[in-house]
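Next up: some structures, all given as structure tokens.
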Structure P
Amino acid sequence: MKNTFGQNIAVTIYGESHGTAIGVVLDGLAPGIPVDEEFIRSQLTLRRPSGSISTARQEPDPFQIFSGVYEGKTTGTPISIMIPNSQTRSKDYSATRALARPGHADYTAYCKYHGFEDFRGGGHFSGRITAGLVAGGAIAISALKAKNILIGTHVKSCGNIQDRAFQNLEEDIQNLNQKVFAVLDDGKAEEMQNKIRETAEQKDSIGGILETAVLNLPAGIGEPWFDTVEGVLSHALFSIPAVKGIQFGNAFDMVNGFGSEYNDAFRMQNDKVVTETNHNGGINGGITNGMPVLFQCAVKPTPSIYQAQNTIDFFKNENAVLEIKGRHDPAVIHRARVVVDSVTALVFCDILAGRYGTDWLA
């Protein structure tokens, strides 16, 4: 029943969707790292619901930092951030307590916790818990940015609508991080949002693909065999509730190609080692090679839909039909983008601290 991730910089999440509060504890961050509370607020805003393409549950997320920060900088002791829940409507879930929502963790949580779990709104399995990751991740993003390590994620696809590919990475990342709906081609934002609205009108939900770039990482970080960059990142990213698949570089395209097509040739450029292409996503042998780290996350359609669905009553052990009530997202991909950025930053802070020592981030 572990809720902690990281070896050098540990992240612990806590709380339930309809409990008093949710939050995060960061342990191991070096002293002296600036903590910009306004940036934390802006990152939480990117995760917050957005109009008709999101849930009607509007949590203001007035976070409080209880420890580990003094006069705007980390002290080196554990940082505790608490975010209260204020917009709960627990009665929406009472009538369906024993009905397993398809695609949700209701039944598996019941099996694991023997019925003692807080089921309201998905409890500890709710996407609501990712707000703590975003709050803690904001500190990690700032620490990496001070080292010129930049992270950006865009909605690569939603339904059958495709965004353009990354081009000028630094410029693209800077632009993405200013957007609520993060696409590289502004024209695609309206198309995708209209698609989400159409899906909501059909009482259904939709998913898509997020693509992330991490720029200016040093070559040589990552530990073979079991703590490779792909392995550690995947471990953390799969904790995000909607993520069901991950691809580094052009991984799934490679299976239909040849080594001559997908090997990244090394060259010297201005006394720096580079590769002519980046099909492997900046990673060789589980270790960064100095090129941008590129990966994609498959985000599934939100499992809460307003159509009638077949299920079971796990109290009575009989078949049932479920028609959910309450407030739910027709898509979470646009909200998940900042969660992916945050988790990525926390992972790389941990990896870099393991390679260079925790004070390297100070």
Structure Q
Amino acid sequence: MASPALPQISPDELAHRLDRGEPLQLLDIRASERVAQGAVSLGPTLDFRAFPASQLYALPHLDPLALDPRRPVAVICGHGNSSGQATLFLRAQGFDAYSVAGGMAAWETVYLPRFLSPTPSVQRVVQVDRVGKGALSYVLVSDGDAVVVDPGRHVERYDELLRELDATPAAVVDTHMHADYLSGARAAAARWHVPYFLHPDDARSPYDGSEGRFTYQPITHGDTIAVGRATLRVEHVPGHTLGSIALLADDALALTGDFLFVQSMGRPDLGGQRDAWARLQWHSLARVRNAWPGDQLVLPAHYAGEPERRADRAVAARLDVITATNAAVAIREEAAFFRWVADNTPAPPETYRTIKLANLGLVDVSEADAETLEFGPNQCAVR
């Protein structure tokens, strides 16, 4: 246990300060290979550097760290243990250092809510940003009822937000069966005693067709989900997965899941059928380009970095802007699209198959395994 005298900063406070653009130095003292797998990258003013703890204490002086003693330093490690020693070491050298409580493991549990403009029938539109993964979920509130879309596994974060919004959960939706993180949708639906909606094509394994072991309410193209006085329309947009859907609200919002991102699209290879699913993705993109209004706001389920943020820090863009700037959407020739997918889709992470099977209820995952499986930013986009 950390000494009471150890100056610490919580991962939530760190995230809020970085998100506000406060100038802050961050020293990551994990091994270089762990840093390469995932590191803090939030905010326009983050001053990040990595230096392994194994080498830190042998330094004759601290010049190699290139730290400014006039500005605070947050020190992060894997679980908040070795960062305590490094923090005390830096403070002894005159630095205003703080240990990040819980380390990178705790950073992965930070969810920042961002409040977006309402629509005629949705009074509260909240984008919930899981900053350690670049994963986005949503809470839409209409007349006090809420639908939660693509929640992460830390369901207590949504409990807190719903209390803040004074909203009652009415439904939970997964826009697709996730491969990069363990969904909290089934647990949330059970806790709140509300229906869990999913397209049936994603209720079975894409690898061998095994049916998932869970209860859900199927939704398909053209169906609607009523929440308060809002009606969410379901659009089937297969390609990233066979059952990918988008949820449309008031012809103003499109929650696109992993189908469409601000600067890319969902990779079609995670089910082991890249070429077949890329063809589905092509037709889904073509249909959306022709059918959705240009001023519709696209709200994706992931992002890759700071360039995809708006000035208000939300990750969103109008469809006409995406059409003009997104490489995937800009391609208008089918063969060129397939070449682009082939050239820009790296090998899928080994953990994604296990995560998808766990989300289907076909594999049991412990909390310790969940932390390991989910670690690091998402790799769901064609890049």
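Bear in mind these aren't lab numbers, they're just calculated from the coordinates by the rules spelled out. The structure presented is a predicted model; accordingly, all values stated were derived computationally and were not measured. Cβ atoms are built from the backbone, for glycine too; each structure is taken alone.
Given that relative contact order in percent (Cα under 8 Å, 6 or more apart), derived from a single structure, equals 14, which label among P, Q identifies that structure? Of the options listed, only Q reproduces it.
Identify which of structures P, Q gives the largest calculated value of FRET efficiency 1/(1 + (r/R0)^6) of positions 52 and 164 (r between Cβ atoms, R0 = 25 Å, to 0.05). Mind dumping the intermediate values first?
Details: P: 0.50; Q: 0.05.
Greatest value across P, Q: structure P.
Given a value of 23, 27, 21, 16, 10, 2 for P(r) over Cα pairs in 10 Å bins from 0, in percent, for residues 76-131 alone, point me to the structure among P, Q it was derived from. Of the options listed, only Q reproduces it.
If you line up P, Q by percent of Cα pairs over 12 Å apart, for residues 28-67 alone, the top spot, with the largest value, goes to P. For the structures shown (P, Q), distance in nm of label points 7 Å out along Cα→Cβ at positions 212 and 292 is largest in Q.
Comparing mean count of other Cβ atoms within 10 Å over residues 100-107 across structures P, Q, the highest figure comes from Q.
Taking 1.38 as the value of Cα Rg over 2.2 N^0.38 Å, for residues 124-179 alone derived from one of the structures shown (P, Q), identify that structure. Derived from P, not from the others.
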